[in-house]
1. One of P, Q was used to compute helix-only ellipticity at 222 nm (-39500 (n - 2.57) for each DSSP H run of 4 or more, over all residues; to 500), and the result was -7000. Which label is that?
2. Quick one: Rg and Dmax of the Cα atoms in Å, for residues 44-99 alone came out at 13.0, 36 when computed from one of P, Q, so which one is it?
3. Between structures P, Q, where is volume of the Cα convex hull per residue in Å³ highest?
4. Looking at distance in nm of label points 7 Å out along Cα→Cβ at positions 76 and 116, point out which structure of P, Q has the largest value.
5. Using distance in nm of label points 7 Å out along Cα→Cβ at positions 52 and 68 for the comparison, can you identify which of P, Q gives the largest number?
Structure P
Amino acid sequence: MKKKIWIMVLLIVGLFTGLYLLIILNPPMETGTLASNGDRHVVVVGVGNKGIHEVKIAKVTVNNDEEPFKTKIQVSHALQGFIIVDDETNKEAKKYNFKSLEDVGIQTGTAPSTILEKQNTNKATEDDKLYGITVFHHEPIRQVTIYYRYLGVSFRESVSFQ
């Protein structure tokens, strides 16, 4: 009887270990659009989720792990795209949906490569959501590092602006 219990315990531990490794080896977040204003004090990093569960952004840093002046996330759609503005409260930016990072979970099926394929074949609609992390900083931004959580596991994704 004890042998059967040990076998079940080992199978369950093996299953969870395999699932954890699968998640670690296949990070769910994908980056796409990289855009900035002329002096790179404002950048937009398009992000999406190719996983099976929502992704939550924990924090964003710039350059040498510095805290940016301000960080927002644009929630848009494939027909609208993103906007780069120095102030997200101006009249033009009001047409775009700027939110706090903690207020938004990046939904599944929003990988930039998938959306781009739909755009290239004219199959994109307003239902195809786009997420763009907009970072404002006092100095030129060379690198953006995004820390996020997925199924209880923490990840880090870095992109460079050179």
Structure Q
Amino acid sequence: MTKPTRGRRADKKSASDTDLPVRILVLHGPNLNLLGSREPEIYGTTTLSDIHGAMESRARVAGVQIESFQSNHEGELIDRVQSARSEGIEFIIINPGAYSHTSIAIPDALRGVGIPFIEVHISNIHARETFRHHSHFSAAAVGVICGLGVQGYDLALDAALARLRQAPQS
């Protein structure tokens, strides 16, 4: 696999920073820490640790560093998004969980830092209760993956890596 190039923010870094690996942040919203045991008929039996381990292995092969963060607290997710810019995060994959339908602040933070992101949902939010049909994140996302189970994380990682490969070099 071709190693992704540094994205558009790379021009703001010093020459020595270009040797650092491309970094992707994977964010998980409320109750995703219960994956594997929470409503397995909807979410399956794969744990969050399983998801992160698989993504980390795939990222390592691609020469990319991946970091995972889960919180049940909106403010902690906002703080993590805001710190991502100064840390040189190039891409974000986010499963906002129930915050998809209730949070304005997290998508505002994502827009504010200007880091491209993909929204992931394990279940098909459009085939569930009506209040789940709208996501406040989707309009700002470069893509949305829903209803494909935990495979959605793999697909999001593939899409992120493809975008990073196409990003202009500094």
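1. The correct label is P.
2. Working through the options, I get structure P.
3. P
4. Largest one: structure Q.
5. Checked P, Q; max of distance in nm of label points 7 Å out along Cα→Cβ at positions 52 and 68 sits with P.
Bear in mind that the values in this text are calculations on the coordinates, not laboratory data. From a predicted model like this one, the values you see are computed outputs, not experimental measurements. Cβ atoms are built from the backbone, for glycine too; each structure is taken alone.
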